[in-house]
Structure P
Amino acid sequence: MIGRLLVLVFLLLPAATSAAPAKTLEGLTSGGDGMVESVVDGDTLVLAQGMTVRLVGIQAPKLPLGRPHVRLQPLAAKAKARLEELTLGRRVGLAYGGQRRDRYGRALAHLEVDGKWVQGELLRAGLARVYSFRDNRARVAEMLVLEQAARRARRGIWRHSFYRVRQSDETRGALDEFQLVEGRVLTAAVVRGRTYLNFGEDWRRDFTVTIAPRDRRGFVKAGFDPKGYANRRIRVRGWLYWRNGPMIEATHPEQIEVIEE
C-alpha cells in the first residue's frame with residue numbers, strides 16, 4: 001500500500017526543472033525556472049534564489065544604476081516598467097541558446113512567462129533593440145523581424161531621435177554607443193585577412209565596418225562573402241568606436257542586413 005502511495009505522489013509531482021522548455025522556447029535548452037524577485041532595468045532581473053538574469057539577444061534603454069559613465073537613456077524607465085509588468089512576482093522559465101554566463105556571472109537566458117516570450121514582448125513594444133553576439137545567436141532572425149515591425153510602426157524607442165537608424169555620414173557624433181547604421185558600401189577590401197567595408201573614399205575619416213579573420217570564416221560558412229557587400233546598401237548594428245574614423249566591428253552575420261532596393 002505504501003509503495004502504491006509513493007508511486008501516486010511521484011506521478012502527481014510537477015515536472016523537474018530540467019524538463020524540455022515550454023513551447024514558447026522550443027529549440028532552446030531548458031534552464032529551469034524561478035520566481036522573479038526584482039527587476040534591475042529593462043533587460044535584467046533577479047530571481048528569488050539570487051540568480052541575476054540578463055535577457056539575452058536584446059538591449060533595452062539604459063539606466064545609470066549608480067554608474068557615473070552610463071547616462072540615462074530615453075524611455076529607460078518605461079522599459080523597466082514593462083519588464084516588471086511582465087515578470088515581477090511571477091515564475092519564469094529560462095532557456096539557453098548559446099553562452100550561458102557573461103563575465104559578470106549573470107545568466108544569459110531567454111525567458112518565458114505565461115506562454116509569452118519576454119524578449120519578443122519587449123521588441124514588439126519597441127522597448128528594446130536586437131543585441132546579439134557571435135556565441136549567442138539563437139532566435140536572432142525572429143527578433144530582427146519583431147524589431148523591424150516595431151520600427152516601421154514607430155513604437156516606443158523608434159519615435160525618439162536618440163535611437164534613430166543613422167546614416168553612414170552622420171556617425172561621428174554617435175561614438176561609444178550601440179548604434180544602427182545604414183549606408184552604401186563603396187568598396188570592400190581584405191588586408192592581412194581582415195575585411196574592411198568602406199562607406200566613403202577616405203578610410204581614415206569615413207565610416208567603416210570591419211570583420212576580423214576568425215569572424216570572416218563564420219560569414220563565409222553562413223553563405224555571406226563579405227567582399228560581396230561592395231556596392232550594396234546595408235544596415236549594420238554594433239558598438240560604434242573611432243578607429244581611423246567611425247567604425248563598427250561585425251563578429252557574426254546577423255549584425256549586417258542587406259537592404260533591398
Structure Q
Amino acid sequence: MKIILLGYGKMGHEVEQMALQRGHEIVAKIDNNEDWEKFKVTKSPSHQVTENFSNSEAVAIEFSTPATALENINRCFDLNIPVVCGTTAWYQHLNEVRERCLKENQALFYAPNFSIGMNIMFMLNRQLAKFSEKYDYKLYLTETHHIHKLDRPSGTAVKLAEDIIECNNHYNSWRCDEECIIHNAQCIIEDDVLPIESIRAGDVFGIHEVNATSDCDVINLSHEAFSRKGFAKGAVIAAEFLADKKGIFTMNDLLNN
C-alpha cells in the first residue's frame with residue numbers, strides 16, 4: 001500500500017517503521033499546514049492529487065493531537081482518502097464525522113487503542129462488568145501514562161468505562177478528578193459513578209487496570225504496553241483492512257473479520 005502519515009511524532013515514526021517492515025510505501029508525511037499544501041486537488045473528475053500517486057491508491061494513518069484530528073479526518077474526506085485515526089479526545093464530533101462519512105461514501109477506521117492485546121482486554125472487561133453486577137463486585141479503573149500525554153483520562157480508559165456502564169446497571173456514569181484517587185481499593189463517591197484514577201508518570205507507554213472488589217476477594221484485569229510497537233502494528237493492520245472498504249469501522253470489525 002501507499003501510506004500517508006498524518007502526524008510525524010513518536011507514533012508517526014513507529015508507524016513508519018512498521019509499515020516499511022510489512023512491505024508498504026510511505027508516500028507523504030504531514031505534520032503541519034505547510035505539508036498539507038502539497039495536497040491541492042485538481043478540478044479533474046478523478047481528483048488526482050499533486051503527488052506521484054492518486055488518492056484512490058493511498059490510505060492515511062492519523063496520529064496527531066486532539067486539536068488537529070478532526071481537521072485531518074475532514075481533509076482526508078475532501079480528498080477521498082481512507083483514514084485510520086488513532087488520536088483520541090475528539091469523539092464529541094463522532095456523530096458529525098459518521099454522518100459525513102456515510103453520506104459521502106468515505107472510509108474511516110477509528111479506535112481508542114490499536115493494540116491487539118488491549119482489544120482482547122476490552123472483550124474481557126465487558127464480561128467482567130456483567131459478572132460484577134450479578135455477584136455484587138464494586139469496580140474502579142486506573143490508567144497510567146507518560147507525562148506528555150495530553151488527554152486525561154486516556155481514550156482507552158474512557159472506552160473501558162463506557163463498556164462497563166453499558167454492561168453493568170449499577171453504574172450510570174464515570175468520573176475522573178482529584179477526588180478519584182484510589183487508596184486501598186476505595187474511592188468515596190456516588191455508588192452509581194465509576195471512578196477512574198489517572199496517573200501521569202515518567203515514560204510509561206500505557207497501563208490500564210480494571211479492579212473488581214467484594215468483601216471476599218479482588219479481581220484485577222490489567223494490560224501494560226511495553227512500547228509503541230503494538231499500537232503501530234495494529235494501526236497498519238487496520239489500514240490494510242480498510243484499503244478496499246467504505247464506511248466506518250473499529251477494532252471489533254477487524255478482530256471479528
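Distance in nm of label points 7 Å out along Cα→Cβ at positions 114 and 242 was computed and gave 4.8; which structure, P, Q, did it come from? Don't skip to the end; give the middle numbers.
Numbers: P: 4.8; Q: 0.8.
Label of the source structure: P.
Out of P, Q, which one gives 17.6 for mean count of other Cβ atoms within 10 Å over residues 82-89 as computed from the coordinates?
The correct label is P.
Have a look at P, Q and say which one yields -10500 for helix-only ellipticity at 222 nm (-39500 (n - 2.57) for each DSSP H run of 4 or more, over all residues; to 500), as calculated.
Attributed to the structure labelled Q.
Can you spot which of P, Q the value 24.8 was calculated from, given it is mean count of other Cβ atoms within 10 Å over residues 154-161?
Clearly, the read-out refers to Q.
Kindly point out which one of P, Q the value 14 was derived from, the read-out being relative contact order in percent (Cα under 8 Å, 6 or more apart). Don't jump to the answer; show the numbers that get you there.
Values: P: 14; Q: 21.
Attributed to the structure labelled P.
With Rg/Rh (Cα atoms, Kirkwood Rh) derived from the coordinates and found to be 1.02, which of P, Q does the value describe?
Q
Out of P, Q, choose the structure whose coordinates give semi-axes √(5λ) of the Cα gyration tensor in Å, for residues 122-217 alone equal to 27, 19, 10 when calculated.
Only structure P yields this read-out.
Bear in mind that the values in this text are calculations on the coordinates, not laboratory data. Not measured: the values here are computed from a predicted model. Cβ atoms are built from the backbone, for glycine too; each structure is taken alone.
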